[in-house]
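Below are structures written as structure tokens.
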Structure P
Amino acid sequence: MTLSLFDPPWSDPPPGPHLVVFDLETQRSAAEVGGWDQAHRMGLSVAVCWDSRQDDFVVYHESQVEALVEHLRRADLVIGFNVLGFDYAVLRGYTPFDFWRLNTLDILYDVRLQLGHRIRLDALAQATLGVPKLADGLQALTWWTEGRLDLLEDYCRQDVRVTRDLFRYGVDHGHLLYERRDGTPVPVPVEWNVAHLVARQR
């Protein structure tokens, strides 16, 4: 069992809605498939879900895409970072399922609405949680090529852990943080009431 980055941790699965935090890595880069609009051709290398009902992580590989999609469909709320623009696009290469049917909170989308520009997960994680990412997407592609699924899974799991804890921080504090170029921390307001997020209709 992996505990939260916060002290005290959520050592027991909280009662209430079924939340799933999700991220995936790919087999090929955007350059290899002809651009980001061809994400459905990138191929899934590994996906990780954190499930609030289990309070644990579940790992999926390419041969398990159907089970992954079913896991996402069972959730009351799917939480991710750029899932609307990227992760779902990758999965569309495997299934005709309409991912817009999923009740999804995309942290990048919400933060971009506030700031007017994109921001990296690493920047939010370091400023808000004091936790850096383990690596980057290019390193993940190298691990896939080298067959290092162990490192790839660890990397994806850490991104899911960070995304989960950013969500928890936003729920508890009503904002996330990022740093300006001069190092000044800036709050990014978020309105993440779990009950309201679960109840909303797409």
Structure Q
Amino acid sequence: MKNTIVAPVGTNIDALFIAIKEFATEKVILISPESHLAKAESAAKDLERFHIPVDIIRIKSNIWDEIFRVISQISKTEKNLLINVATGDGNMQCAATSAAFVNGIKAMAVEDNKPMMLPVMKFSYYKMISDRKMAIVKILFHEKDCCSSLEQLSQKAKMSLPLVSYHINGTPKSEGLKSMGLVETEEEKGRVIVKLSPLGRMLVNGYVT
């Protein structure tokens, strides 16, 4: 069974060919910021020799959001995906690995010029989050000025203050939105300010399953 290899384009694009040599490849999808577009186009020309079709998807400067968005969309239309995170650099490698993890997609890196499969597991944030937790996440997403305090969030969510605190902070037996990485908090003048994290924003946008 052949793979569709997805690769972020960075400084180590040569790692793409290590994956193609090791894994039967039907198609390659390159995710490229404008700064590396020339490398993506050069790699696509090199792959013509192997008669492997290549799609180049351009992304904007917001690397994390864009990588999650594109990989989420690809996962809905392509089968037998393998993400080669080794081809990217810096944030692109991290974002691609994280996107593979939350979408349950196979991923690989390259070490000493040899492919190395990463221990990616399939899990679903949607199954982990209760309806009330999701309601809080959506309030933080849709109401940009919320929330300067837990009290304000409590009013918006129509939940008691202890219940909101429980959903944000969790307990030793139950993870809260903060420990799940979906919200961030900070104290200011004795008040706890709650903000949606980048991961929380991507969850609401549908980039995380």
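One of P, Q was used to calculate semi-axes √(5λ) of the Cα gyration tensor in Å, giving 39, 16, 14; which?
On the way: P: 25, 20, 18; Q: 39, 16, 14.
Matching structure: Q.
Where is mean count of other Cβ atoms within 10 Å over residues 31-38 largest, in which of P, Q?
For this comparison of mean count of other Cβ atoms within 10 Å over residues 31-38, the top structure is Q.
For which of the structures P, Q does the calculation of relative contact order in percent (Cα under 8 Å, 6 or more apart) return 18? Can you show the working numbers first?
Numbers: P: 22; Q: 18.
This value belongs to structure Q.
Given a value of 29, 17, 13 for semi-axes √(5λ) of the Cα gyration tensor in Å, for residues 23-142 alone, point me to the structure among P, Q it was derived from.
On the way: P: 21, 19, 16; Q: 29, 17, 13.
This figure was derived from Q.
On mean count of other Cβ atoms within 10 Å over residues 71-78, which of the structures labelled P, Q is highest?
Numbers: P: 18.5; Q: 16.0.
Comparing P, Q by mean count of other Cβ atoms within 10 Å over residues 71-78, the maximum is at P.
Quick note: the coordinates plus some simple rules give every number you see, no bench work behind them. Quantities reported herein were computed from a predicted structural model and do not represent experimental measurements. Cβ atoms are built from the backbone, for glycine too; each structure is taken alone.
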